[in-house]
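Read the figures in this text as sums done on the coordinates, not as results from a lab. Note that this is a predicted model, so its numbers are computed, not measured. Cβ atoms are built from the backbone, for glycine too; each structure is taken alone.
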Structure I
Amino acid sequence: MSRMLDKSKEPTIDEIKEKIKGSWDILVELEDELRNRYDLKKELRFPFGNNYGWGYKYAHKANHLVYVFFEDERVIVMMQLGDNCVPKIEENFESFLPQTKKLWEERYPCGDHGGWINYPLTNNKEELNEVLTLISFKKKPVNSGK
């Protein structure tokens with residue numbers, strides 16, 4: 001899968017839509033859910049060198065939540081789940097989707113027990129709910145009703 005790797009050219013919304021195609025709807029839904037739960041800040045960025053490419057950084061005030069990178073017909077939700085998230089992950093592990101379990105078991109280590117995962121997200125509501133659950137372990141939703 002290829003990403004948007006031309007750092008010299010910031011992509012337009014139309015270019016992002018064309019890149020991720022059918023996954024645009026799930027990206028919009030993810031963003032809507034994050035906006036409902038947090039005081040959301042969104043920024044188009046080119047972080048981490050030349051291999052990750054363009055993506056959205058989502059934050060609650062100054063607290064980083066996730067990056068979302070654009071690939072062919074999907075988005076990748078990259079999140080750091082620190083040591084403080086591990087008890088909640090372990091408590092809920094058996095209820096996770098097989099994909100989530102595999103991603104957690106193969107995480108890139110960070111801290112004593114936490115890590116980074118790159119969660120491929122297509123138009124799948126179960127995956128979206130899983131990603132939102134993981135984000136809530138990182139930062140409890142602050143807005144009412146969620």
Structure II
Amino acid sequence: MYSDAITPDEYVEAVADNQKDALKKLRKAILENLPEDFEEVMSYGMIGYVVPKRVYPKGYKVNPDEPLPFAGLAAQKNHISLYHMGVYMYPEILDWFVGEYSSRVNTKLDMGKSCIRFKNPNKIPYELVEELFRKISAEDYIDKYEKSIQK
């Protein structure tokens with residue numbers, strides 16, 4: 001759900017009580033494992049993780065005034081969504097994530113191209129999310145992004 005929150009802390013405080021603890025824990029897992037040169041912001045009405053313009057001045061091709069999006073975290077009506085461009089842009093990371101998820105979690109993975117949906121807050125594989133965020137540096141992501149927009 002879209003939020004008008006100005007800061008990630010405001011966003012978290014506005015989340016329904018049944019999702020708040022899981023969202024806080026997931027956010028902490030991300031922040032503690034977010035590689036250098038990414039930063040947390042509010043983006044597209046959710047918590048976003050971006051390559052800031054001080055690191056990548058060209059910005060996002062769709063809107064060059066915005067930083068390059070990398071991931072997002074949102075509380076939806078019936079689940080928590082984690083949007084991660086790494087599972088979308090890197091087939092080897094997608095394969096790794098799907099395999100690891102099925103070996104660590106006893107529920108079926110619910111995901112789209114870049115969206116991982118956690119319907120049960122008690123079944124979020126926090127350590128797996130931590131590992132996912134450590135897999136891609138800002139430098140590698142920028143390089144992959146640049147190659148994808150040149151096609």
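Couple of notes before you dig in:
- Source structure of the calculated read-out (relative contact order in percent (Cα under 8 Å, 6 or more apart), 23) within I, II: II.
- Looking across I, II, the calculation of distance in nm of label points 7 Å out along Cα→Cβ at positions 31 and 103 that yields 1.9 traces back to I.
- Answer label among I, II for the case where distance in nm of label points 7 Å out along Cα→Cβ at positions 111 and 135, calculated from the coordinates, equals 0.6: II
- When percent of Cα pairs over 17 Å apart, for residues 23-94 alone is calculated for each of structures I, II, structure I comes out greatest.
- helix-only ellipticity at 222 nm (-39500 (n - 2.57) for each DSSP H run of 4 or more, over all residues; to 500) derived as -13000 - corresponding label from I, II: II
- Among I, II, which structure scores highest (criterion: mean count of other Cβ atoms within 10 Å over residues 47-54): II
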